[in-house]
Structure P
Amino acid sequence: MTHISQNSASEHATSNAVTSDLFRRHSKTGNLFKISALVLAVLFVLGIVGFILRISSDGTSNNDKWGYYAAVFAFILTTAQGAPMVAIAPRIVKAHWRRSTSRAAELWALSGFISTLVFVPLILVLPGLEDGRRSFWFYHEGEVARYIPHYVGALSVVAMALAGLFLLWVSSLPDLAYIRDHGSGWRQKWAKVFARGWQGTSWQWFMVNHRMGILGAFYFMMLVFTHFVIVADFLMPFVPGWIDALFPATHAFNALQGGVATVLVTLFVMRKFGGYSDFIQFDQMWGLGKLLLATSLLWIWFSFSSFMIFWFGKKPNELYTLDLLMTGPYLWLFVAVFILVFIVPFFTLIWNPVRRSTWGPPLIACFVLLGTLFDRVRLYVAAYSVPADADMHGPIPLELVPATVYPDVFDILITIGVIAGAVLIYMLGTRLIPVINVWEQRELLIYQVHKQFHRTEVQVLGKPE
């Protein structure tokens, strides 16, 4: 039993009232939304201009010119495309608090459009296997196609994006059907196309619930596999001596932490500026705050486990890798990542006044997102700065560690533009699909009842199935 918040307007509402209220909010588009979308669109266009100038002036043969581009791609893959896991995991354990967060998390699957577009030039940047570099594909001349990393990478990125889109579509079917039957204008036409034959029969509800489970499992599988492929083919092979069987799992795990942080910031914006304070309350922030604390603890475990491999090995190429990524030209970034992704979350979220609030977890999530961006810059920019003619098999002296590569104007435009594009497509998605899952809010009313308990009133929640 949990104590009822006195300022919640929707706790005693009927299902029809909740439905009407949420769809009314969904149909409104305020001036702040329009201005924000316009600013993001301008930044996205500037990012496209930066990309055109980059590829026209430097081509795709100089890897060191594409380090920041690869870093922002990995950042979107780690944060925005990790966000749907925040809907998948709590849904599996049937947590009621996630009902107000699931659609907000699933809508980030739309960022798959951006990551897929951004990934295409990386295929051109990645050299074939004919250079003899170490690879997951154990290259031997005549046995493995030299462009197999390009094919598998493209298929994995596209498959992950499609899995997220299908998950969002299946989850939205009941809400789209309501817009089809009660909406008007272009929203009704949009919903009529995608709601298809949804009538709310028992069989259709059964299929929706089970398909969401299957698609959620497939999305998680593709998330792990895609991160594995990106790390194994588009990151680690560029650095001689970077042999770490744990790091692909570390890269995939970072998507869980980045996804939680992304959803926390999204919920704060929805609560503060979107008018959804009745639905996004203490329980949602507290639940995600605990997940953010747990993932921050796991971050240090994964990082320290990888660090020990190079520290105790101390082979020449392992020392080269350690100096390149941690103790050398990117030491300042490594320290910043350590503080932002572990120190700040751990030493703030352990305190109840911060964790048990509606402002604490979103604020800490901003630090985590900034640290995640720095981490991707540290890894990808450093890896892509290694000369293409470096000896991938023999020992490399520490004197040959490349110097720090700082961003130029093109890098800054591309980085800001890609992030703005991901946020923009999310905002546009909220105009097509309700950002709060309406049918799950209606379902919640079935499982809750309010009872008198001594001098107060409490909310009793039942567990489905």
Structure Q
Amino acid sequence: MADSKPLLSLDGDAVAAEALLQNVFGIVVDEVIRKGTSASEKVCEWKEPEELKQLLDLELRNEGESQEQILERCRAVIRYSVKTCHPRFFNQLFSGLDPHALAGRIVTESLNTSQYTYEIAPVFVLMEEEVLKKLRALVGWSSGDGVFCPGGSISNMYAVNLARYQRYPDCKQRGLRALPPLALFTSKECHYSIEKGAAFLGLGTDSVRMVKADERGKMIPEDLERQIGLAEAEGAVPFLVSATSGTTVLGAFDPLEAVADVCQRHGLWLHVDAAWGGSVLLSQTHRHLLNGIQRADSVAWNPHKLLSAGLQCSALLLRDTSNLLKRCHGSQASYLFQQDKFYDVALDTGDKVVQCGRRVDCLKLWLMWKAQGGQGLERRVDQAFALARYLVEELKKREAFELVMEPEFVNVCFWYVPPSLQEKKGSPDYGERLAKVAPVLKERMVRKGSMMIGYQPHGTRGNFFPQLQGILTWAPFSDWESGS
């Protein structure tokens, strides 16, 4: 343990700084990586907000603290945080921990650079383009453009903005005054960022026309056609369709070929939100679920979800080769994007995006891919499907569990039916009573720290659990079989 001398951020004490970081890395390895991925440990240490505030001592004071105190604060932060790499964490669309991706994140944070010019981030500018090129090839494009975004929601918003600009380029200068009433179309099962994006971009949520989905959560192309006609009859101009490959709850894949046919007939931009399901493109066995994605104009894909590349790793991919990103967002800031630099200024990517500073999100995926290879990542995706199928078959053997539907992806949705309700099926209040089970079980599990899993209603269906089967659960089949 280093001495207790207070370490100021700019005091120039390199020895103390190194000792602090070595100790912090030791804590991370022990508390996050070893214990945080062990099924024998809790997935969370739940505390009510007021108690947690006291335990963390959140107040910021004028006086600094010793290294020993800082290290204890690091331990406390980890102790009371949710262990998202835990084998019993199924609460979100991201989970697991890839050591190579984590190594990339550590290097990224240590270098502390911004991805906007080649001069400040030469390695990462070249690396990002190579990674995006590989992702575009998996979509089915031999050329195109793209950028890593701060999350899939922002990727979806970029797509809406680009589609609007392509149709009405004057809107960049004149704003909403240059636009007629616009209409964009998406499934009722879409991610909520589509409506948020419409509001953020000034289009308004009324511009989002919700297309019906079938019983499996897939967009119905015939209703898309009908909705386009209705919008035109009301005086709106259709400009974009956002399809989904891997919906959040049911894991549905919209029929992209049929949707693309509709877009082609009407001259509409086709965006595919594949934030959750895009990684299925790595699997020769399952990539048919995304047949037609090569016809899209833009694709959102989050490797931090199914591939466990670590937050955040979100790519927006474009088929466009006309520099649309830069034309739409560029502002030619002379203090960053000088045109008389001593290198090829086409390498400067910062003017493509709406941000100025942009974190490096490519290294973790690049390093993981280098370590695993495409074949290794394909095996991971196939394993996730296999685990989902295993869970389905095990649920079918147990009368206390009821499937919502047979999954086509890794979203296994089910109800737990307690003994008190097993004889009540078909009774008038059965659905209402069953819907109360999931919230109660969720609270018990979280307070105990045994598991985290989400729940929600869906249409007329009461609350159920969607088991989001990630790749890196750190739990082999033997653990599943033993129930450990």
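On distance in nm of label points 7 Å out along Cα→Cβ at positions 229 and 301, which of the structures labelled P, Q is highest? All intermediate terms of the calculation are to be shown ahead of the outcome.
Working: P: 2.9; Q: 3.6.
Once distance in nm of label points 7 Å out along Cα→Cβ at positions 229 and 301 is tallied for P, Q, the winner is Q.
Using the calculated result 0.15 for FRET efficiency 1/(1 + (r/R0)^6) of positions 29 and 125 (r between Cβ atoms, R0 = 30 Å, to 0.05), pick out the matching structure from P, Q. The read-out was computed on structure P.
The value 24.5, 78 for Rg and Dmax of the Cα atoms in Å was derived from one model only; which of P, Q is it?
Working: P: 23.6, 80; Q: 24.5, 78.
Traced to structure Q.
0.65 is what came out when FRET efficiency 1/(1 + (r/R0)^6) of positions 253 and 365 (r between Cβ atoms, R0 = 25 Å, to 0.05) was calculated for one structure; which of P, Q is it? Working through the options, I get structure Q.
Output the label of whichever structure in P, Q has the greatest value of relative contact order in percent (Cα under 8 Å, 6 or more apart).
Values: P: 31; Q: 20.
With respect to relative contact order in percent (Cα under 8 Å, 6 or more apart), the highest-scoring structure among P, Q is P.
Set P, Q, criterion FRET efficiency 1/(1 + (r/R0)^6) of positions 69 and 325 (r between Cβ atoms, R0 = 35 Å, to 0.05): the highest-scoring structure is P.
helix-only ellipticity at 222 nm (-39500 (n - 2.57) for each DSSP H run of 4 or more, over all residues; to 500) was computed and gave -12000; which structure, P, Q, did it come from? Show your work: numbers first, answer last.
Details: P: -22000; Q: -12000.
The read-out comes from structure Q.
Only the coordinates and a few stated rules stand behind these numbers; no lab work does. Remember, it's a predicted structure, so these values are computed and weren't measured experimentally. Cβ atoms are built from the backbone, for glycine too; each structure is taken alone.
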